[in-house]
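Pasting the structures in now, so scroll down.
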Structure 1
Amino acid sequence: MPRGRLVNLGSLCVDNVYAVPNIAAAGETVASLSHAVHPGGKGLNQSLAAAKAGAAVAHFGCIGADGRWLKDVLANAGVDVRGVREVAGTSGHAVIQVNPRGENAITIAGGANRRLTEQDFNAACVGLGDADWLLLQNEINDLERVLARAEEAPARVAFNVAPVDGREQAYDLAAVDLLIVNAVEAAALAGGRVAEPEAALRALAARYPDCDVALTLGRDGLLFARGAERSRLAAFPVQAVDETAAGDAFVGFLMAALIDGQDMQEALRRGAAAGALAVTQAGAATSIPEPAAVSKLLDG
């Protein structure tokens, strides 16, 4: 089979990152130790990670005039950005607090990421081949329509259901071949009644027996299921600085490895190594590791 492309219909955000001594609680004001502006959005981060990992990536999404530089970031990384469209209003924005342990709290404003139209959905799906992957996240609008449109395409579909916001309960995931979730997202998809990750994984594997399910657990590694198949992968030990883009680095390197023809377990391990390295650097897109660093960690 010829090598395919990764077509990412996803978000692009301007990230405002604040280093704080502690993440603000309700009613609390915290003085920031520093402030930085980074490119971000799960879609952008994952496209950048996949491109760094060697995949041919095309990104589709919307920005405002204030986000033109986000398009440049992707283009400079070799991503095809002809599907990134400028619309009226502002781009997506995020406010990210990061404490000294690398833990974060994130507030996002959808902006242009919630103004995609049928034009964008069709542009992303037209031309998809059976060697391609369509990648989705939960930061854009009308995902019900996107998933229905994806079911008609020959490409395989990967869906990172992040962040959960209540809409996921209504999604028809029949088109999805690879479901990528963390513990919170897995519990939400399992109906919110399952607290333990292993139980949520069992519920998802039973509900979607023909779908690969990867459940990331941060410092506790990850779980994988397909039907009755189960596996666990331990986390790589690293010193965390900022966990913001760990999941996106994981997704991007995982998808690039699958497109490269690696089997699922090899691809999961490569994605996990990329996610581990991402937490050792500050920022979101700026923390995506280089492939050589990922290979070194895997070989070590």
Structure 2
Amino acid sequence: MIPKVELGRTGLQVSPLVFGTLPLGPLQAGLSVREGGRLIRHGLERGINLLDTAELYGTYDHIRAGVEGFSGEVLIASKTHAADPATARSHLERALREMKRDYVDLLHLHAPRLEDPLENRKGVWEQLLRLKEEGKACHLGVSSHVAPVVRRLAQAAEVEVIHPLINRAGLGIIGGSVEEMAGAIRACAQAGKGIYAMKALAGGNLISQARDSLRFVKELPGVAAVAVGMLSTAEIDANVALFGGGPELEPDWKRLEQRQRRLHIMELFCTGCGACVTACTNRALYVEGGKARLREQDCILCGYCAAACPNFLIRVV
């Protein structure tokens, strides 16, 4: 089992390993609700108590299946990427309906590239504050890939939790270095914000050095927890041991660190509409010769382009 840690000043006690549900859904592995739910339940039974999801992920049903009948504590973090207040409300209401919950414990304004999310999405943030007043969200946060934004959020009184992108290679960090993002995280923690990090493995790009990469992020000053996407019971068990201080499961880690993941574009059917280019948070996609193309060195395998493709021609595999 994993000992719990305090998440800033929220009063929440969370597992330092957060179950990131993005890979379970249609943007990546496309697991069935039954299989995804089985993995979530396994994680819960091993002591993970915070599940991270979002409107984009398509994993609400997986969470409902995993939580159903479980008697232990389950905390849910969700995100909205909405550009307007009504859509933001609809995102949360769908999440609550599909997960069969009355509230989420954390609700993030998902703004990976925005330079001033509380101002750029002012109406959305005000809607999130109303949803908190209505008891549909207990605590509010911002998820960001931008180092200067994370630093400025240290001074934002209404923001309780920050969900920043950081990894030791700096892949996906916008507007600063690894050291600058780490400094911004430290400043937020010193201001009382709860920090749980994302993309410690850079969307799978750092799998071959997974243990060292996860240790790097989880040991950064100010980081309370790390969200990790997991697709097997062996992966869950290995990460629980790593984050819980148990013995390393060397055979499992060797197998896990030999995996390779990539973004696959079905070019034969691509019309070159450019929707994926707009959706890419790391500017790794472009259109050339009437087809979407990938700069692999810039891709963090988040899968947001897959959600934007109108013909479902992109997938992380």
Structure 3
Amino acid sequence: MRIYTHPEYLNHHVMDGHPERPERLSHVMNHLSQIGLTQDFELVQPQPIPPERILAAHSQSHVDFLTASKPEDGIVPLDPDTWMSPASLSAAELAAGAVFAGMDTVLNGAQRRVFCAVRPPGHHAERDSAMGFCLLNSVAIAAIAALDHADVERVAILDFDVHHGNGTVDICRNHPQILVCSSFQSPYYPNRLDNLVQPNIVNTPLAAGSSGSTFRAAVERDWLPALEAHQPDIVFVSAGFDAHVDDPLADLRLVEEDYRWVTQFIVAVANQYAQGRVVSTLEGGYDLDALARSVTAHIEALA
């Protein structure tokens, strides 16, 4: 298996005390190194996403806004949650580039599954706006690009972050070839597009305090029939680990074994319909130790 990551991700700086801090990624990678996982997998640095691929998912006005907002020094807020430093846009372009490269790798047969250890996250970025720590929607960009491959007719995006993947829904809702399944705490941020009803959008709200058993039952109830009907040729994962019981930002009660279980569920679906092809990318997760343990369980199940 291959892991895509890049040192530039650590140069995306945010305000002091912000949960989406560089230490999230450095802690994960140090943990993977300490337990020997990085020795087992190929580590690859991606290239920035090609500009034309961004414009297949985001509007030109959004790209222009990000370019104009990039500071020469210091940090600037795009909204109360989302900040940019001088390296933030290049980090976001490299994060999208990682998911795009992972997609190309699995569709060309070089790997069956890849994990993208990236930041900033992307699944809240809508077609016309940055929000929720996210600048560019990496997984939506790559999913749309995958449809250009000759052997891809249908794509699935599975999102188990504690926050609803509103940006992915916004960008992909008019692409019936892309199935988007998102589980999330509800009611909770961002409270956008989480009640959209259409065949390629599956929303799985979970009440605060829900346990792993509730999460597992809801995924099997909602996602499995949709995936069986859609039969995707490649599966993307928005892998957020902030539904963990130790995470400070939300109130679900998942543990590492729940992330192992959902990853095994995803791999089984991919093996059945998609020749085992899975591209996973890091989204949320803000307790450093819980994040590192959860990512480990996820990668072990992917591999």
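Quick note: the coordinates plus some simple rules give every number you see, no bench work behind them. For clarity, every value in this text was computed on a predicted model and none was experimentally measured. Cβ atoms are built from the backbone, for glycine too; each structure is taken alone.
Couple of notes before you dig in:
- Parent structure of the calculated result 26.9, given that mean count of other Cβ atoms within 10 Å over residues 57-64 is the read-out and 1, 2, 3 the choices: 1
- Structures 1, 2, 3, by mean count of other Cβ atoms within 10 Å over residues 121-128: label with the highest value: 3
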